[in-house]
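Listed after this line are the structures, all set down as structure tokens.
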Structure P
Amino acid sequence: MEKLSQLDYRLSSVFYWARRRANTAATPVYTYIFQPAIPWPEHPEFGAFHSSDLVYAFNNPKKLDRPWTEDDRRVADEVSSYWVNFVKTGNPNGAGLPHWTPFNADDPVTMSLGTNPGPRPIAVKERLNFYRDLFER
């Protein structure tokens, strides 16, 4: 097996959490990974980090002094639309948005949010099995 990554670990842990929740929940689960890094020329090493999606989710790039691009503004419009739809209906999907499928325990994918939104695999099968053994003890 190739070297395990932090991303594999994080995505797999969310997958197995969602699988447990789906066993008892009456509503669908929607998981995602947020890809874009906040433009921060002084610290490009930070990349996308926990909570960096908030400026996009609330469509507020103007509140943070960074060199935003048109792509950033488009992503903020898209992500904030998903959030508004989810708050209103429990489903993030809406007109003009790439389709976000709810969690499916038989299909280990998550929604990738960013400049190229769409489903992406959680991890290769061997890695997913490794984490299943770890998380489901």
Structure Q
Amino acid sequence: MRARIERITPTHPWLVADVDGAVLGYAYGSAYRTRAAYRWVAETGIYVAETARGRRIGTPLYQALLDELQRRGFVAAMGVMTAGNPASTALHKRLGFVDTGTQPGIGFKHGGWHDVVFWQKDLAERAAEPSEPTA
């Protein structure tokens, strides 16, 4: 996890849900693609501890991340997830993401290949001359 955090650039936020000193979840933004043309789009990630699921932590945590990404000048957020995750699908729908497609068999984890679903939420209008995202 430390290596993942260290790769995040200053423009991409990392938020933590801390309740009474216990980390119950986190949400973060990262580069969507390495090419400069995509620097106004952030890929998002969220995790809620198993013991905290159902305690209404995920939605406000993810919304805070989206608000922060918008404040920093990002125009879109991309949720990228393994297909067949009903809780994550419901979260993305609840927050206004739209399903923009599935890429079959491109994600390998837990000993197998999985389809990956892309969810997009627009955060701002597309300016003709966009300002760079800020920290």
Structure R
Amino acid sequence: MTVLWIKSLLTTGLLVLAVAQALTQLQLRGRIPQLLPVSKKALRAWHKWGGDLCLLLVIVIALICIQTQGWRTYDLRGTAHIIVGTLAGLLLLLKVLIARGRRRWLARLGGWLGLVIGLSIAGVWTSSALWYFLFSLGWV
């Protein structure tokens, strides 16, 4: 297994976790039918720990990227990947800090931050893992 393959798998796992985070939050707010037959208290706890796991994965992936690839960029895809990845990491850290320390801000900012974080993670996945998988198949 190469480092790029491991990074792509971790990023794909992060994307799956981000989608699960979105679905649990939508269920908590009553915007979608009940997908998981668990109490709201358990779902909130799962969402909280899922956010922590997302942050941990972002940090691990970023460290692997920086260690193996450095800060150099060769094309627009690489530059976009760095910008969107940094945005995802910083906003995710901000949301976790708000959820832990400024709960009253969460009602106003939590949904919007979650949306931007999710889209950023999807952008990072598209510019890295999807590109790598398509490149490995010879489609790019």
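Read-outs: derived from the displayed coordinates by stated rules, not from any lab. This is a predicted model, so every value here is computed, not measured. Cβ atoms are built from the backbone, for glycine too; each structure is taken alone.
For which of P, Q, R does helix-only ellipticity at 222 nm (-39500 (n - 2.57) for each DSSP H run of 4 or more, over all residues; to 500), calculated from the coordinates, equal -6000? Walk me through the numbers before you get to the answer.
Numbers: P: -12000; Q: -6000; R: -27500.
This value belongs to structure Q.
Let me ask another. Identify which of structures P, Q, R gives the largest calculated value of mean count of other Cβ atoms within 10 Å over residues 20-27. Could you put the intermediate results ahead of the total?
On the way: P: 9.8; Q: 14.4; R: 17.8.
Evaluating mean count of other Cβ atoms within 10 Å over residues 20-27 on every structure, the highest lands on R.
Additional query: Tell me which structure, out of P, Q, R, gives 23 once relative contact order in percent (Cα under 8 Å, 6 or more apart) is calculated.
Q
Have a look at P, Q, R and say which one yields 27, 20, 11 for semi-axes √(5λ) of the Cα gyration tensor in Å, as calculated. Before the final figure, lay out the partial values.
Working: P: 27, 20, 11; Q: 23, 20, 15; R: 29, 17, 13.
That value comes from structure P.
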